[in-house]
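Each value in this text was obtained by applying a stated rule to the coordinates, not by laboratory testing. What you are looking at is a predicted structure, and each value in this text was computed from that prediction instead of being measured. Cβ atoms are built from the backbone, for glycine too; each structure is taken alone.
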Structure 1
Amino acid sequence: MTESKAAGIYDPIGPWSRSPLDPQPALVGDLKADVAIVGGGYLGLSAALRLRRAGCEVALLEQSFCGAGASGRNAGHLTPTIGKDVYTCLRQWGVERGLALAAFAEAAVDATEARIAALNIDCDYVGNGNIVAGLHPAHRKPLEAAAAAMSAAGLPTSFLEDRDLRARGLPRAFRFGLLERRGGHLNPGKYARGLRFAALAAGVKIFEHTAVTGVREGPQPRLRTAMGHVSAKQVLIATNAYVQPDLAGAAGRILPLRVTLFQTEPLSSMQRQGLGWPGGEGVYTAHEIMESYRITPEGRLVGGSK
């Protein structure tokens, strides 16, 4: 295998996130806006779109290109619950607060599905649910407790026994699971690009390759970049892993988490049949390293682990 061929197989960014064909210019000079948003991922783009439709002048600053971070290269699962963490939430915060958080996540799926439909975003979304799979007997109690509590609250969730997983064609390593009937999986990069396109069309001013190097707080917040400034009535910090440590008190609040994903070539019909898993639900596991798996509409197997 040549070095160039090997480089084509491993991509540190991933196959879903790519530079846009219409890169937006970097900020040069001073600008005023009603709201300035730092970060061009799902949060920043969604907020910018909503604020713009409410009549606000919005400036969005992204240090790379929109969707270059975790939004454009995650595992692609749209989940309406907190999976294995629901039990922890119920135990630590009580049933009322824990279920309120689960209901909030359920509403987020509704909003995402509605946004995909309303904006006609081509992101390979498949709304066939997800399964949180237990691999060890110790996973049973948390998953059973989460399924029972959420079902009692009217959320579309149920516990799956071993026989249920076998009927769905899943490997025997998955002993039982929590079925999330709402949600599914999508191409994360395509979804980010769809939000970016919609935000630009709505009149959001997007400045890419524009890192924010400082924030002056106060009645009239002011953002500093390498070649300009933005003054705004309000500022939304919508960053993730690549936030500047001294930006808006981010230092000491960021926990590094590395995830490695793989994507196969499209499987042949024989390979797809041999794999089983005819329902194509998204699957992620209940143990701490959390493996995840999904099948794309073109028949690729996508998986990974943190």
Structure 2
Amino acid sequence: MKHSSIRLFFCIVSMHDLELEQLDVKTIFLHGELDKEIYMDQPEGFIVPGKEKIVCKLKKSLHGLKQSPRLWYKRFDSFMIAHGFKRSAYDSCVYIKFVDGSTIYLLLYVDDMLIAAKGKKEITTKAQLSSEFEMKDLGAAKKILGMEITRDRNSGLLFLSQQSYIKKVLHHFSMHDAKLVSTPIAPHFTLSSFHCPSNDEEFEYMSRVPYSSVVGSFMYAMVCSKPDLSFAMSLVSRYMANPGQEHWKAVQWIFRYLRGTSNACLKFGRTGEGLAGYVDSDFSSSDLEKRRSLTSYVFMVGGCAVSWRATLQPVVARSTTEA
């Protein structure tokens, strides 16, 4: 499931004041129906004496099979279609059902489900799912994929944040006491491959720096709920293979920014605003070597960002018009 689908889903929930509940499927990969014959060795501790060379024929999918995730999805998809849901043409993990003039939405991410409908009595899908799969009813949705969900239904607002995740990252990399800054990246960081290590001393220093782990942690925050990190992440992620000390200083700057903005969140509400998109690009100023231009965009629904990106263009633009 796309993260933009999750955010658009929350826009719909807040705009129409829908009930929002969450389910968790237990042992999902045991639900798949095998579509070919698969055999396995007898498991350790359950070997039949005198028949040690005999193998077992699997009747159901198991954890560890490469096809288990696909088999689980195929069975779940068949179940949803059989119960009147339609699969979205734009995201195969989004299902919609129309019942007596109202709409039921269901989002699936591996074993996590979000269900939304106008009233609790309309979410009968929970009972149907529980009768088919072993489920855990988590009630009102509070957290999904490390993102915290907070609702103020009186004001018609829904907030999506990663405060706990960001604080965990700050503590893990010992940056929880870092000095605060107000921007994701500073203009004096003109990064390029010229800042990559050029001698044994620099290579030795950077070998002790968790550059890739930190950038990966930042990337998840950016993908989920931090569009303000898009340009900074586009910059520092270019040097994952061979980062230098100047690149690491830029990453530390992002740490300092995150410490001061860990409680910032996406706010979804009941507004009359529709879809709005903003796109811009520079002209070969952010890539100092290949002179590729950077394109950035953000799309908003109801005044809240649902999709964003900052990425280098694949070819070199020869003018501002081309860029």
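Given 1.7 as the derived value for distance in nm of label points 7 Å out along Cα→Cβ at positions 23 and 207, which of the supplied structures 1, 2 does it correspond to? Structure of origin is 1.
Looking at structures 1, 2, which one was FRET efficiency 1/(1 + (r/R0)^6) of positions 55 and 119 (r between Cβ atoms, R0 = 41 Å, to 0.05) calculated from, given that it came out as 0.20? Among 1, 2, the structure yielding 0.20 for FRET efficiency 1/(1 + (r/R0)^6) of positions 55 and 119 (r between Cβ atoms, R0 = 41 Å, to 0.05) is 2. Sorting 1, 2 by mean projected area of the Cα convex hull in nm² from high to low puts 2 first, with the largest value. Kindly point out which one of 1, 2 the value 26 was derived from, the read-out being relative contact order in percent (Cα under 8 Å, 6 or more apart). The read-out was computed on structure 1. Given a computed value of 21.1 for mean count of other Cβ atoms within 10 Å over residues 223-230, which structure among 1, 2 does it belong to? Label of the source structure: 2.
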